[in-house]
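Chemist: These notes open a run of structures that come right after.
What follows draws every value from the coordinates through simple rules; no lab data is involved. Given the structure is predicted, the values throughout are model-derived calculations rather than measurements. Cβ atoms are built from the backbone, for glycine too; each structure is taken alone.
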Structure I
Amino acid sequence: MSEHSKVSFHMKSMTTEAAHEIAQWQYDPPYELYSMDGSIEVVTELVGSQYYLVSTNDCEVFGYFCLGEEARVPGGYEAQIYDDLENFVDLGLGIHPKFTSKGLGKDFMFAILDWVRIHTKFNNVRLVVATFNERAIRVYEKAGFIRREVFFTKVGSTDLPFIEMTRSTTLDPRR
């Protein structure tokens, strides 16, 4: 898949086969926080919740996204960023490790925003990302997200800072 050609993304409900593949994804440091453990619990969550598979013409399992509770980070509740659930849909997402840092993130995000705008009733999208993940934050800002609150959540035995980012779904997603 060329990083300079226009990629067409396709969304559908998560399949069991794709969930098994995604559950094995391992990211290189410092992004290993986003790695999955391959457990049946992960597969069950991916299949049984609001998770969607994102494929391209060349790749059946390019990435995924989830909406709602599955996208929320535990520390965000204590920080009260989730107190406005009726106005925001929470979004989580991931790209196959072999496609990260290839210049595809912005188009991937725009495709998800298009899908959310068409398939949900929400006018606003919220996501949360670890503050060290500047490459993802840059992609989200290019897609129109604005940095909001920073809060901490426990990851293993460490309190890590995360940032809330939001944007409207009513804007043209490419603005």
Structure II
Amino acid sequence: MKKIVLSVFWLFFVIMMTFRTFAQTSDAMQKLSFLEGQWRGPARAMIGRGKELNLAQSENVQFKLNKRVLLIEGTGREQDKVVFQALAVAAYDSLNRKYSMKAYTAEGNATDAYLDVKGDNWLEWGFDVQRGKIRYTIKLNEKGQWHEIGEYSPDGQKWYQNFEMTLDKLK
């Protein structure tokens, strides 16, 4: 009888922890829902000293796996030629209580990135590079547009803007 009671208790505990983890993940991922949809607009990237690349940028953002994972696909075009493609996967780790993000480019590069929700419709993500740090800040502006700033820092203290885009939501 003691084994049955312990087994039932253990099963109840596992079920409750599963529901708790499920709820934490759902709440955390909901904070990223402002990104969901198809977006388009202009982007400007600094590529070298004083040289700019002006792009027609699109972002397709979808939840996957019962809204447990966010898939972000970005494409930049210059005069209808694709010059930038990236794919990122963001999720929430309820055990460690933090977001994770893995980003890939068409050139074969990949990075593990941090992702921090800073407030309503506002997040920051970034990663370390060989000689510094890269960070991107995404906010919905007063018009409901996706506004993103990219910055580089050699030391994590002083930041230099190298990217900006403002996208309209199509659907």
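Chemist: Can you tell which of I, II yields 12.5 when mean count of other Cβ atoms within 10 Å over residues 34-41 is derived from it?
Modeler: That value comes from structure I.
Chemist: Going by FRET efficiency 1/(1 + (r/R0)^6) of positions 42 and 138 (r between Cβ atoms, R0 = 30 Å, to 0.05), which of structures I, II comes out largest?
Modeler: Numbers: I: 0.60; II: 1.00.
Greatest value across I, II: structure II.
Chemist: Taking 38, 18, 14 as the value of semi-axes √(5λ) of the Cα gyration tensor in Å derived from one of the structures shown (I, II), identify that structure.
Modeler: Details: I: 22, 20, 17; II: 38, 18, 14.
Working through the options, I get structure II.
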